[in-house]
Structure 1
């Protein structure tokens, strides 16, 4: 799945997945290894439900993602508030 996420970031493609039991569509912005050593995804959710309403930025543990797919939709502009060099990641595999 990491390679698919990296490809989606590099091609600026939206992704669809289930996380915490909720279906989401998001713009992936970075994927890497957390300070705790887990593969993590930073993404901006554009559709779907939120555990915390109004909380569009998500930090997801990749091993907890299911039903992952690339939607085929692309985005040209970085998500609002996006910053390179995600501090939650000790190593970044790919970023916008």
Structure 2
């Protein structure tokens, strides 16, 4: 980002990026707990001992949190790949 954003705009851009990044942390904690309790826990209770899900995440306490972390990692990777391709197409121009 440093090489593409003009020097006089970097402070504003980094401020907006950091504000959005740190503002969403408590929201992520809230929704993460909700996803584990409402979606992942009932799903992991129904799997059998021989399933691949049990081998990957285990059984019992905290297996649903492991499943959520795995899903978040995959979705984060996909989001980065998609937005990386989108941002490669952007051209920055100086304002006159």
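Details
- If distance in nm of label points 7 Å out along Cα→Cβ at positions 20 and 36 is computed and equals 2.7, the structure in 1, 2: 2
- Per distance in nm of label points 7 Å out along Cα→Cβ at positions 12 and 28, the highest-valued of structures 1, 2: 2
- Calculated for structures 1, 2, relative contact order in percent (Cα under 8 Å, 6 or more apart) is largest in 1.
- Identity of the structure behind 17.0 (criterion: mean count of other Cβ atoms within 10 Å over residues 4-11, calculated), options 1, 2: 1
- Parent structure of the calculated result 17, 15, 14, given that semi-axes √(5λ) of the Cα gyration tensor in Å is the read-out and 1, 2 the choices: 1
- helix-only ellipticity at 222 nm (-39500 (n - 2.57) for each DSSP H run of 4 or more, over all residues; to 500) from the coordinates reads -2500; which among 1, 2: 1
None of the figures in this text is laboratory data; all of them are computed from the coordinates on show. Values in this document were obtained by computation on a predicted structure and should not be read as measured data. Cβ atoms are built from the backbone, for glycine too; each structure is taken alone.
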